[in-house]
Structure I
Amino acid sequence: MKKYVLLISFAFVIALVKSQNHDPKLLNQVSLAQLQAVPYANWYKINYEAYEPNIRVVDELKKKKLDEYSIKIFFGSWCGDSKRELPKMMKVLDQISFPSKNIVLIGVDDSLEVYKQSPQKLEAGVSVFRVPTFIIYKGKTEVQRLVEYPTESTERDLLKIFSKAGYTPNYFGYPQLIEWLNNGILADQNISARGLAMQLKNKVVNESELNSCGYVLMAQKKFTEAIAVFRINANLFPQSSNCFDSLGEAYANAGFKDKAIQAYETAFQLDPKNQAIEDQLKKLK
């Protein structure tokens, strides 16, 4: 009997997880009421109520001219980091009486075809590579952004930004990458991937940082830029099969069959037991 009850309980948990994983995604501009409603309330309200901002820091934030600023919040209702950090941010903004009319919530997708994008392309031009990303504006000018998680705490990061005390968000290589995107360097097929990699060498911690950027660009059909990012990443992490696998995928999507094969062959040499890479090579050949 006990075994039977355990089996039922286990089945219930599995069903619950599956149900949560198949919740409809919140996409495009989202209202706070949507976050506070089921099924999203299951994580939003719990994490909102659980977070207790530092009172002293909150008091300092209240002294700032907050009505001069606005915030765009890009998040994924499917994303664990968003589920953790978005409620914290909203709790802090509520406690400092940040104008609700100056907060815009934008939900993005997670499928490869529209990776980190919303159907209405509300993220266009702002280079969102991780979610959540909290972009703070003064007027129409971006002042600073918090990327994925705070460097100290949500309220302390905001205080640094509003105090103009100097703030560097996570993923130190992203500002440089965004600059290269904006000035057209990554769209130039003659770039030295090795030279750019050396400029990022002390700023990129692991391969996933730039890999994520490459897939965002590929989903935006910016294949030249995506290839550049994957090439830079492969120079930074030359022993990573995954880096060359991603580069091969970008070349294949851009129509460069021979280069795709070369990248996949390098990936397979580094990971000769990877069946997925072997299958891609067979398909291309």
Structure II
Amino acid sequence: MLYMFRLPYPYHWPVMHTIKKAAELTGVPEHTLRAWERRYQLVEPSRTESGYRLYDDVAIARIRAMRDLVSAGWSPRAAAEESQRREPPTWAGAASRAALIAAAADLDGDTIARVLDEEFARGSFETVVDDWLMPSLSQLGRGWERGEVSVAGEHLASSIVMRRLANAYEAAGRSATGPTVVVGAPPGVDHELGLLAFATAARRAGLDTVYLGAQVPAEAWRDAASKVGAAHAVSSLHQRKDVARLAPVSDALAGLPGLQLWVGGRHQTLAPPQWRPLGHSIGRAAEVLARG
């Protein structure tokens, strides 16, 4: 029985982040976070007994919203005021996340699709992916591990998310003004939701994106990067065991002139040394590559 997922506002302890972690999650430097707090009262972080700042999920969402607005050309003061006016997504996000997981447990594809549509209508693609979708998929995975969601339910939800991301990728069009980036999973790796989300954000940021998908053989990586003259190759490490699967891709891409290798995912810091970590914000990672 999964009644726990049907509560409209499931109780949970808030996750608190240090300023270093907040900077990593949002892509906003620590000195800028302090300035936004001091000048615009964007957030009011709590403090430890030693005086260190702690940021909750509402603060992280507000910082990301201001970051996106400033990047879009808003003045910092106007961006701070607009970010504070927007409803913090914590409770609404928790409720929709619970609804998504309950629908997956019930094999209710219509509800899964509706929840996704409602969430993507709330903000920019990048903000929704970073603040809601990726945390929701992580929670869905934990539900599967605990036996609260069946394999069929997890696959159903993943397939619907995949279709939504594919539609967003196509809708982003091909009006590229930036460098070419090749995106795909290492050979033997099926996890690609995060990669497709990144490819969509990259295309929206103006990058000429070539999305290769899952289980890309090492020689196919080299062939693709060489043919399109890629400036960047992006992969991910979702599980520790995938580190060994990424190594052949490193070898295959070695020697291609001007090609930079980037990796995202939970275990990105374990990647071979040729790969540079992208961090844990999909929107921010796309911006970094788009700026060159």
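Brief remarks on what is shown
- Looking at distance in nm of label points 7 Å out along Cα→Cβ at positions 97 and 273 over structures I, II, structure I comes out largest.
- Each of the structures I, II was assessed by mean projected area of the Cα convex hull in nm²; the largest value belongs to I.
- Answer label among I, II for the case where distance in nm of label points 7 Å out along Cα→Cβ at positions 41 and 81, calculated from the coordinates, equals 2.9: I
- Calculating Kirkwood radius over Cα pairs in Å, for residues 33-168 alone for structures I, II picks out II as the one with the greatest value.
Since every read-out is calculated from the coordinates, none of them should be taken as a lab result. Small disclaimer: the values here were computed from a predicted structure and weren't measured. Cβ atoms are built from the backbone, for glycine too; each structure is taken alone.
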